[in-house]
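Every number here is computed from the coordinates shown, using simple stated rules; none is lab data. These numbers come from a predicted model, not from an experiment. Cβ atoms are built from the backbone, for glycine too; each structure is taken alone.
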Structure 1
Amino acid sequence: MNTKERRAITLVLRAFLALIVIAIFASCGGGGGGGGSQSVGPNAPQDSTEEPAKPIGDGFNLRAIVIKDAQGVPTGVRVTWDRVNDDRAQGYYLYRDDESIPAGDPEGHEGKRVNGGNMIDQPSSGDTVTFDDEFDPKYNTTWYYRVTVVNSTDDESDFSNELNITIVEFSFDSFNPTEGTVNDPVTLYGDNFGVYDSGTDHVYFTKPGSQWIEATVDDWDDEEIDVKVPVGAVTGPIRIQIAGNPSDSDTDFTVLAPVLDDVDPLEDYAEHLDITLTGSRFEDTQGSSAVTFNGVEVDTYQSWSNTQIVVKVPTDATSGLVKVKVGANESGGIDFTVLPHINSLNPTSGNVGDQVTISGTGFGTSQGSSTVTFNGVEASIVSWGNLQVVAQVPETTTGNVVVTVGGNASNGVSFTVIPNITGTDPDRTWEDEEVTVTGTGFGSSQGSSKVYFYNSVEAKSYVSWSATQIVVTVPHDAATGPITVEVGGQTDTSDDDVLIVLPPPNLDDLDQY
């Protein structure tokens, strides 16, 4: 081959090679044409016109928490990650193993996919994706998770960051604040509290008798629980119970009792004046809280606030300490005198010796040194109770009945004593002779009281007068018939007549006839 022929062949080969280079460059998108490989991740660009050859996953921010069944037994792990914000993302594969999963390409790890190996669909909205990986996790075993994002041709990104979680028993470390009153918020701190289940997970505070009272759970996560101090709680440890497993705090939570500073006024009778209690820690609303007078709960509450309560003395109250009780915690007491008060008498009139029922308040549960008087005369007591006393009418006259308790006299209520004639002597008499009238309720002295013979003829003279006996003389105009005694406008007439006859003849003075 001569030199001319060699030169021609060389030119042809160079041209052919140039065409090949141009074709390769065009197929690779050189010269500004076409597009290269695109990533699909939480921060990938929005472009739904291209399908990525192999997406890249990063920044998924995996986190997890243990889930339990109705008995509180761990049944899996709830895994959450940041949602990939790209239209091309169709879903995710979640991988789990009891050993660390190598970073990079997921190929060869398909057997570690959860959800039966199926893709977890991309949610239509939201910032996160959550999947409950249900299996049979064992305590003290560590599980490792990674996730990949998948496009429409089932191309997976590389593995995300790795998350590991160990199924362990929970721990209760502390709480804050360490003291408070009913309904105050308290936060409990620890680890591995898991997903809250109201059927198996509980928080308790101490109640009287070393028992437990359940608190309301406001919020629950893996490391913190927010509750409120329940009504009825007293100072003592706090208990967290998960799936039947309790854990008590090492220190006590102090439940602060209400503080009673003042009671005004310091004496009154039942259901009368407004009694104002001032102090602190009463709570803003009453709820189940109460005020007691010597152990008797108030019937009438006028108002209630955290620093002031207005009440009326309860009907059954007796003298003693006033206290405020919030939940199971009671304030100190302040002495209060419950004054006796008579509401009614039954009957309101009667004879000496009759029984009278005195109804009212503040009499005290037993008589002790207390007394009942009728117009100043002390009565005998048949029975005594805080709301009712039964007394016998003493030898007295009409006037007020008063009950005195602890030196404090009640109001007076009028009782009318009716005189009662039980006999006259003699039953046959004449002018100027003495007649003795016996009975009760005559009064210790005559005063304005009077004795009348038949037809309202007043006795000629009064020889003597006492509460049970009157001696009078027969008047000139007296006639046979009953005798009447009038005391304080009340009268009683003898059952039998007094026979009035002429005086016997005086044989020494026959001229008298």
Structure 2
Amino acid sequence: MPAPSAQLQIFAAYPSGTEIDVTADATIAIEGPQLGAFTAGTIVSDGLTGGTAIANVTYDQIAAVIPLTANVHERRIIAGTATGAAEAFASATPMAFDAHVDPADGVILPPNLGRMVVDFAAGDLDDTHQITVTAPYLDLEIVEPGVVGPRQLELSADEWSAIVHTATTTAFELEVASLQSSAPATARVTTSTLELTDLPASALLLGGTTGDITDAAAIRPTLWRYDMKAGAATQAYNNPPGACIACHLAVSADGSRYAAVMIDSTPATFKGVLIGSDGTLRAQSDPTAAPWASAAFDPSGKLLASYQGYLSLRDADSGAMIAPIAMPETASAPTISPDGSALAYVTLDAGFGDAATQVVGNALYVRPFDAATATVGPYVELFRGSAGVELPTFSPDGKWVAYGELTNDPAHLNEVPIATAAVRADGSGTTVQLTADPLDQLASWASQIAPGRVGGRAPEPMVWIAINSTRPVGGNATSPTQIWLEAFYPDRGVITPAFHLPGQPATLKVLHGPIGLPK
């Protein structure tokens, strides 16, 4: 279909009563949402942006204002829908139904999310579904056939773009309705109210596998990258023989290099590897000469690494030793504040040795740090857990340190965290939970902390948090560990409901990470 358009004619009226068509010579500029573009007096809509705006018209020092309104409407019926089923929703009696819709009520979505996928449950006999999205100046309807089992509908690129372009200053309503086409008197309905923010989320780096954790090369855990704009997860590195990679991850400030821990299977040893963002192996630890494992990049360009609890400053390209860092306690899983002034790490009470190479400790410490002199200041204990703490990461503004909390349950000891919290790095003891569901595991920062505007409200500091979770998605009874995203308001200590990031392969099991990547 041609793009919607409207013709505007502009006349100059003179005291003599003469009127002249000056459309071709007038200047027209849109103030407010860019509802379209003017060409020779014709405004051509992009077909995606609804709202109200003003056309400011000027000619020969005379100005006029013309109000503009654009509404976006669509009705799409997907092939295979039973005859008459789409029309049946208008007369069906709505009945509230918990369809476990994802994204759920209260979710906030980033503006750079590349895809919008709706997952939901329905009764086995319901074979037709209607998805409606409504907001001021926006009305979308999609009807599709369904089969027994978990249900899913992906909005088209234009449908999602219409939401992003139109619902920027207001909430929008997502309604999922299901009915049985042969007995359509009742429709089972679930409604979610969602909002967009103007703060984009970053791409993510993580470790995962698409099969069981074995040494089979095709399914060996390796690095994956989730591209927020593409809405897809792809492999970022085909690791050499080894049982696992990425139980600790770090990324350089410019995003060009990754530092990861890889566990060789024969024998089982921890070693650090440096990988380029292009997926090439740059360097790896030599197990016979000053080995290293977990590491962090200093903003000056150096690498701070740990092995058996000992810290050392290293070259970020080769991993070669520059200088040891003298400390009386063990340190592992280091993380450095974005300005390079502070170092946080986990420490193991049992002391130095192989166990201290792991990314798990009894407590979380922070110290002043100076990479130029390879020195640290006195430590402050930020957190001590009865079951342990692991994998700390500084927030993008350096004010918080997120960490995984462990459990005393022997079935899960020293494995994945049971929750993630963040503690203020200033030693004040202020702590907030970053995970809300018992099935959530590790969480980490997935954007800058910056003022974000949600709906029509005033901007306030917010940050995206990426979470490993086994929450069931939509109508699934169980789901593998995958990535979910939520918004966190650090000034208020509030998190919003999380949603499942679309585009992850159904067989992907996230084992480690995620961490946010620089732009």
Given a computed value of 4, 17, 24, 20, 15, 11, 6, 2, 1, 0 for P(r) over Cα pairs in 10 Å bins from 0, in percent, which structure among 1, 2 does it belong to? 2
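For mean count of other Cβ atoms within 10 Å over residues 91-98, which of 1, 2 scores largest? Present the calculation step by step, with values, prior to reporting the outcome.
Numbers: 1: 19.8; 2: 12.6.
Structure 1 comes out on top.
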Could you tell me which structure in 1, 2 was used to calculate mean count of other Cβ atoms within 10 Å over residues 203-210 as 23.8? 2
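So distance in nm of label points 7 Å out along Cα→Cβ at positions 123 and 179, computed for just one structure, reads 1.2; which one of 1, 2 is that?
Values: 1: 4.5; 2: 1.2.
The value was obtained from structure 2.
Which structure, out of 1, 2, was relative contact order in percent (Cα under 8 Å, 6 or more apart) derived from, given a value of 7? Don't skip to the end; give the middle numbers.
On the way: 1: 7; 2: 12.
Going label by label, the one that fits is 1.
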